[in-house]
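These notes open a run of structures that come right after.
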Structure P
Amino acid sequence: MDGLTLLRRARDAGLAVVTEGEKLVIRGPRRAEAIARLLIVHKPEVMAALVAKPVPDAQLDPAPAWWRRQYLVRTINWKLCGTRSESQARCIAWGELQDLWQRLRGCRTPLWQCAGCREAIGSLPAVDLADGNRAHLNGAHGLACLLLFGERWRGEATAGLQALGLDPPPNLKLP
């Protein structure tokens with residue numbers, strides 16, 4: 001059984017799973033003991049799933065020239081398909097590339113951790129995000145966590161795209 005599947009089952013059962021060095025720390029209700037035992041049996045897979053790392057597949061990591069070409073093509077597409085100015089088209093294309101960069105190269109937080117505030121999610125309601133991260137859904141954190149994560153990943157994506165030789169639109173408000 002793979003680590004991500006076990007972590008999802010643990011989350012659904014109300015367990016919070018974290019690592020402390022080489023230890024796997026499991027907290028939650030006694031009724032979830034069977035799942036906790038499964039986590040222990042499959043500790044190496046669970047520990048590997050808890051480690052945050054970007055998507056490593058070279059097939060999904062295009063060369064810098066591809067990113068620059070996409071920026072140009074997407075800008076032209078957005079300008080031609082509506083009544084948008086070139087600056088508006090550039091902003092939309094930039095946002096698309098930020099999103100793609102985040103999905104391919106962005107950091108992933110472990111399933112137990114909120115991508116916004118970086119605190120444990122535990123049994124609190126959370127939302128699974130399209131890039132594989134999770135964030136608090138409501139309560140004391142809620143919208144603030146989503147906004148914090150959005151600001152963080154857009155800043156990381158902007159820095160990543162600039163490292164690839166792209167310049168953000170001059171009229172874009174950067175995070």
Structure Q
Amino acid sequence: MRELLADSSFSLSMNMLTALAFVPVTDVVASFEELDRSDYFNEHREVLEEYLEYFSKTWLGGFNRRGVRRSPLFDTILWNCREAVLNDLDKTNNFSEGFNRGFLSLLSYSHPSLHKFTSGLLKKQALVVLDMEQYLSKEPSTPRQSQLISLRRLKSAVLKYGEVSTLEFLRGVAHCI
């Protein structure tokens with residue numbers, strides 16, 4: 001197992017699972033099934049079986065006793081990033097994670113009293129107003145050149161859906177993420 005984890009083919013194959021987030025929502029399950037039948041996954045079935053089962057149940061929906069796919073734990077529309085990439089939108093919610101982390105550190109308590117919570121909200125509001133004023137007073141920042149190149153590569157790979165085979169598409173996107 002340890003040598004498999006160090007193998008670049010293993011890393012690429014795991015990224016191909018992640019690349020399913022860039023397949024059209026209606027084709028995600030079929031693309032997963034094709035990837036699951038691929039030579040690499042068949043060759044390493046014994047090692048990957050548990051993870052693939054988890055992935056399928058959580059993100060695609062497992063099967064009931066009659067072989068009918070259940071609803072996934074997380075609906076595909078929630079985690080699919082294809083449209084976001086094609087429309088040049090954010091693909092993550094890191095901004096909200098940052099807000100939550102900053103707000104929690106401002107409170108310095110996991111379960112604050114009502115008074116401390118209200119006080120924390122007022123402090124956070126003042127900081128947000130200050131951030132907005134600073135943003136409005138200066139020129140907006142642009143992404144670094146390396147970020148722009150990465151985003152263009154990813155969008156170019158995502159646009160190839162339907163032009164190349166599913167496995168080639170997933171491999172191309174996997175190289176970009």
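Every read-out reported here was derived from the displayed coordinates using simple, explicitly stated rules and does not represent laboratory data. In this text, all values refer to a predicted model and were calculated from it rather than measured experimentally. Cβ atoms are built from the backbone, for glycine too; each structure is taken alone.
Things to note:
- Which entry (P, Q) yields the derived value -15500 for helix-only ellipticity at 222 nm (-39500 (n - 2.57) for each DSSP H run of 4 or more, over all residues; to 500): P
- For 4.1 (distance in nm of label points 7 Å out along Cα→Cβ at positions 29 and 149, calculated) the corresponding structure among P, Q: Q
- Structures compared: P, Q; top value of distance in nm of label points 7 Å out along Cα→Cβ at positions 21 and 69, i.e. the largest, recorded for P.
- Structures P, Q, by relative contact order in percent (Cα under 8 Å, 6 or more apart): label with the highest value: Q
- Structure (P, Q) behind the derived value 5.9 of distance in nm of label points 7 Å out along Cα→Cβ at positions 37 and 109: Q
- Computed 19.6 for Kirkwood radius over Cα pairs in Å - originating structure among P, Q: Q
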